[in-house]
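Structures for review follow.
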Structure P
Amino acid sequence: MGYNYLLFKPYIRTDITPDTILWKAEIYSPANYQSVNLVMLSDNIAVNNRRPIKYWEQLLTDNGFKFHLNFENEYSREYVIFDTELVTFTIHFYACDVSVGNNNVEIDEDLSLSLLYILDLNKSGRISPHNLINKINNAEELLVSNTHAEYLNKTVVNVLMVLERLANHCISYECDISYGILASEKGV
């Protein structure tokens, strides 16, 4: 016997290339070494550590670094940075892949239609994670103002927290969220 469930998951584009995916940076500098440029680069990484590779290269150039590509494959790159004539360090870039891991959120059929109604969503579609967070905030306000069905409210609030984590994850990977009601062949 099958059942229906509501599925939220990251929308994974099929046209992904090294130029369109985001890369995460890690600096490997000599112990106890500090420079103004290194501190500025570290601060930029702390502010936003997921950027397309062209933006990383532009950031290095804009900060006055001389660098060359030391290693490259499909999922990682290493650059040697020349900070001064005598000091070099490396910066590694790792491709961020939103499809790694199970980020799907499945919602039981008993709650599916109610949740779609509370979030003001159609039965299927695609939504930006920022818009989903706005809808979650609106739904939480609605639940707080409606004290009926206290058990349902607690369940829905827990589901909304899980959806908010998914939305924040998708924000960091700059991808939308797809959702829809699906039929399962699993037994109940």
Structure Q
Amino acid sequence: MLVNVFAEKWRVPTHEGTRMIQTDLGILGAEIYDPKEPLRRWFVESLYAPVPGRALGGIRAKLVDEKGFVSFLNQRDLEVSLGMATPGKWCIWAGHEYVDAEHEDWFGICADEEDLLDDLQEREFLLRAGSPQGVLYPPLEITRRIHTEARNDFEEDHVLLWDMDPDTGLGPDPRLETIERRWVRSDKRRLYWDRI
């Protein structure tokens, strides 16, 4: 088990205003095998706190493959993928058994809108680190490659509209809860991983 985020003593600190976990739990850079797409090589790039209200809790690992695609892996499936847990054994923190990639409850490597907001905020976080006083100035564009599920890959362009709270006009505004009002997706293209 990596960590039981539901036990008080295991609370993992996050960077202020984000779900990015401050510790690497010793797994950053670890290679993850994808049983759904075995030719891809995925690596753990960063870790995130659980998303409230998800059926399957636990931390999430942001993964990046050798072609720059980003995706996520939930803690339960991550523990199995890293060999830290065995399918059929009891998962203490989740309250059910670990499953393998052939089981109907296996989520595997995938990303939803919440995951993609976290990725966008991390990219913004890195841009702020290289900007004077952490302020971002439009027009600013980023392109990212994302993997939402097996054989479902995209490339997206995003444009920064402003770096301020749209309600108060105060900036800079690095908060996760307002990120969708700072950035807008300007284009989305389907990609075929094996053709890149």
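With relative contact order in percent (Cα under 8 Å, 6 or more apart) coming out at 38, pick the structure among P, Q it was computed from.
Derived from the structure labelled P.
Comparing structures P, Q by Rg/Rh (Cα atoms, Kirkwood Rh), for residues 4-67 alone, which one has the largest value?
Comparing P, Q by Rg/Rh (Cα atoms, Kirkwood Rh), for residues 4-67 alone, the maximum is at P.
The value 6, 20, 19, 17, 14, 16, 9, 1 for P(r) over Cα pairs in 5 Å bins from 0, in percent, for residues 84-123 alone was derived from one model only; which of P, Q is it?
Attributed to the structure labelled Q.
Given a value of -4000 for helix-only ellipticity at 222 nm (-39500 (n - 2.57) for each DSSP H run of 4 or more, over all residues; to 500), calculated from one of P, Q, which structure does it belong to?
Q
Assuming 133 is volume of the Cα convex hull per residue in Å³ as calculated from a single structure, say which of P, Q it is.
Q
Quick check on the output: -0.40, -1.17, -1.35 is log10 I(q)/I(0) by the Debye sum over Cα atoms at q = 0.11, 0.21, 0.23 Å⁻¹, for residues 28-139 alone, derived from one of P, Q. Which one produced it?
Q
Every number here is computed from the coordinates shown, using simple stated rules; none is lab data. Everything quoted here is computed from the prediction, not taken from an experiment.
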